[in-house]
Structures are given as C-alpha cells and as structure tokens.
Structure 1
Amino acid sequence: MRFIVDGEAIFTLKGPNDDTYYDVFLYPGDLISVPTNTRHWFTLTDLRKVKAIRIFESKDGWVAVYDESELQK
C-alpha cells in the first residue's frame, strides 16, 4: 500500500494480460493497494515530486523486480 503525503504522480498497474495498463493519478491523501505479483510503477507529473508512505504486509518489505521490456514502453 502507498499513502500519498505530498506531490503527485501517475501510478501504473499492469493488468492480467500483457496489453492492459491502468494509470491512476495520485494526489495527497490518496491511498492505493497493489495486488500481489502485479507489476506497477510511478511516473512523475510535471510537478516532478511525490512523497509516499509505503505499508508492507511483512517485515521483509519490498524487493524490486525489474523488467527491461517494460522500461522501454
């Protein structure tokens, strides 16, 4: 989960198939939960800043999974 404290961003989630993407515009006070194993990323808006509090299910936290093919889109 992410709670947006300051700034703004576009949070993109990849849908269950390879060609569906969902862009969610996030602003201060917004909370978003990401389903397990869902590819996702932030894109900054013209404001160029976002501050978020991240909440994890376990104390292990988050581990990045980079997909170079996704970065090219």
Structure 2
Amino acid sequence: MAGGALTNAKLSLRFILEHPVTVAIPGVDVLEQVEENAAVGSVARSLSIPEREELTRIVAKLGARFCRRCEYCLPC
C-alpha cells in the first residue's frame, strides 16, 4: 500500500474500516492481494491496543506530509 510505504495492508485496512465515513481504494497487483483485502472486510472486530500502538508508530515515522505515491502529481 502507498507504493510500499505501508507494509501491513491488513492493519491499514482495518483502521480504515473502523471509521464511519471512509472510502478505501487499496491498490493490488495480484489476485492474492484482492482476496486478502476482501478477507479483512469480512471480519468485523476492533483494533487491539497493540495494533493501535503499531499504527501510532507508523504515523510518527511517516510524518505529517506523507506522500501516498498515487503519482497524480507526475511529472513533478
């Protein structure tokens, strides 16, 4: 996800699904990724405290001006 900057797709998608007004558009390269992403949405459970702590560390590492690598700005 995010051009490889986010390596835990399952955790990222679960975070997104916990918020009521969200649209998630995860990019995929192979059918296996589609199946993994779909499985995340089929199990509704809240993030655990360790998972939230992991997300907090990821956000701190990425910083406030995170490039999502969508390439919409190219060529820049």
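Using helix-only ellipticity at 222 nm (-39500 (n - 2.57) for each DSSP H run of 4 or more, over all residues; to 500) as the calculated read-out, with -1000 as its value, let me know the right label among 1, 2. Write down the numbers at each step before the final one.
Details: 1: -1000; 2: -14000.
Here the read-out was taken from 1.
Compute volume of the Cα convex hull per residue in Å³ for each of 1, 2 and report the one that scores greatest. Numbers along the way, then the final one.
Numbers: 1: 100; 2: 114.
If we compare volume of the Cα convex hull per residue in Å³ over 1, 2, the biggest value is for 2.
Of structures 1, 2, which gives 1.8 when distance in nm of label points 7 Å out along Cα→Cβ at positions 7 and 47 is computed from the coordinates? Spell out each step's value before the answer.
Numbers: 1: 1.0; 2: 1.8.
Derived from the structure labelled 2.
Bear in mind that the values in this text are calculations on the coordinates, not laboratory data. Given the structure is predicted, the values throughout are model-derived calculations rather than measurements. Cβ atoms are built from the backbone, for glycine too; each structure is taken alone.
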